[in-house]
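A.B. asks: Right after this note come the structures.
Where a number appears in this text, it was derived from the coordinates with a stated rule and is not lab data. This one's a predicted model, so the numbers in the text were calculated from it and none came from an experiment. Cβ atoms are built from the backbone, for glycine too; each structure is taken alone.
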Structure 1
């Protein structure tokens, strides 16, 4: 089969690899759509721990084409998406229902072969039916599930005001979910006016260009109850306390390069009773994410900006490095959707 392989940091190839075999309790999926995530870019750039060489891709959907022995809930022909997380189920975190913090945590597309291939084999328990959703929508369930986990972790109370830095695909999903959770105002900050205009059309209430005058602008309009970083840019993360009101909350959602350090005034955190949260991956959020998309309350297709064939993987990584793009979808067998 044809697959994308990250050989080493900065080196990616499209190559032929052996079709993976299906073992007991496993299912083979013909990948129909796969999303390129910021984490994939970090893996490619050597900024995120992964098992190289690797077939990346942890956001994907497709059609079941083969089932192994002992599989009882999945049938050939099913339209499905995949929770990429593979916890050990034995460590103290797994036994405390914190599987995403598993001491032996693995994930398809990070430590195990992922969805940037024509075929992928996954465990039955990781598969979710998408019913009549498109494969494009199915590929975006995983990032939406991550957003749901982060928002549930930090909490959004009815009537609160939220400020999101970065209106790429994750920022746009965060804005929609915060609205659903009851935020009275969702504002966004970005470098690009075109992205801010798009966010406004999707329902964001206020927008701000990131510039040296931003702290004064926010101080004059009033700080926010919750400030979220969806950029993964250390300098942006470092500045977040300027924009949150006393007693407010900060959420680190964007993935800064491993080993990054920022300056943080602990007295400021202490005196203002700031609460800082980190969020990693997802935790039992796939079914809620699927239901939200089915209901139409979250528009995941709006975050898609490019649709490319698998052979265009280098172009995809170049586009992903351009912060003017949104979600990039790859199609292993063709250009476009179903």
Structure 2
């Protein structure tokens, strides 16, 4: 954080946005996978993926650059038995070539594969021992690198290492050496639903969070009150914090300013004081309603000091993808967050020229 090389890339509990299009691109012609509240593992919502011949997967950039080594962790709920591969995770290189992925079989075993899971792919290995059940949440994870030789490929089910390959060829084609995007897939059988929650993506660049970190949860924490700066003008509700404490933003209630240097800070919902916090992902929705370049900078305030992040451009409107900032450590201590440290911190944003 704040200039160090981070391993945490992205997390998603599918709780705090309105439509899947805010963060993912739907690949297909049918209805997109949706966010539902049927049986969330954590938080109020989760992702539902129901396969048809035209509605197969969603894809998004990894968010903070490309990476050679990737660890993907998520919770999967398999609703019903079918035939073939009921769920898959695809990794794409910088030229969006489908290079590597995993496939969950109807048996509950997980395959490690090279190539396009939706077309031709090569089996590298199959998990053994613990399997992914039906009708219950299971935590699955895999770690691999992109290379023609020497790459690892590890798979975990419920924190059990069920496949440990070394010296693998994980590059299907081309000369790319970095992964840039991830896809979630429900290729077969048609009509079978899978639920996804608690998605975490890590790389191998930093000194922490650089490999499998165990069965973790992605918990939403909403704005709970006014912080030490309330310089933006509220639109909708009379108080600034009440305009941004909604689970799903609507673009109707918001805070705004055209004056560089103006900012809002907010207190956040507490976590239990004894919580282990791997990292904090700040989600900021921002938009502009006039011509010209407009910028903003996310801020975290900890132990009485503000730590502004790099300024970023503000998109038109309020329904584009959110601006995400990851803090692996508490900037006031340069050590992992404690529950007490997070509960005392404030998050917000500042208008920039």
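A.B. asks: Can you tell which of 1, 2 yields 83 when volume of the Cα convex hull per residue in Å³, for residues 156-235 alone is derived from it?
C.D. replies: Details: 1: 83; 2: 296.
This value belongs to structure 1.
A.B. asks: Same structure, new question: Identify the structure, out of 1, 2, from whose coordinates helix-only ellipticity at 222 nm (-39500 (n - 2.57) for each DSSP H run of 4 or more, over all residues; to 500) was calculated to give -500. Let's see the in-between values first.
C.D. replies: Numbers: 1: -7500; 2: -500.
That value comes from structure 2.
A.B. asks: Figure out for me which of the structures 1, 2 the number 2.9 belongs to, where distance in nm of label points 7 Å out along Cα→Cβ at positions 76 and 268 was derived from the coordinates.
C.D. replies: Working: 1: 6.1; 2: 2.9.
Attributed to the structure labelled 2.
A.B. asks: Please compute distance in nm of label points 7 Å out along Cα→Cβ at positions 28 and 108 for structures 1, 2 and give me the label with the greatest value. Present the calculation step by step, with values, prior to reporting the outcome.
C.D. replies: On the way: 1: 1.4; 2: 2.6.
For this comparison of distance in nm of label points 7 Å out along Cα→Cβ at positions 28 and 108, the top structure is 2.
A.B. asks: Using distance in nm of label points 7 Å out along Cα→Cβ at positions 172 and 260, single out the structure from 1, 2 with the greatest value. Intermediate results must be reported in sequence, preceding the final value.
C.D. replies: On the way: 1: 2.2; 2: 4.6.
When distance in nm of label points 7 Å out along Cα→Cβ at positions 172 and 260 is calculated for 1, 2, structure 2 comes out on top.
A.B. asks: Using log10 I(q)/I(0) by the Debye sum over Cα atoms at q = 0.15, 0.19 Å⁻¹, for residues 68-163 alone as the calculated read-out, with -0.77, -1.10 as its value, let me know the right label among 1, 2. Write out the running numbers ahead of the final one.
C.D. replies: Details: 1: -0.77, -1.10; 2: -0.55, -0.87.
Computed on structure 1.
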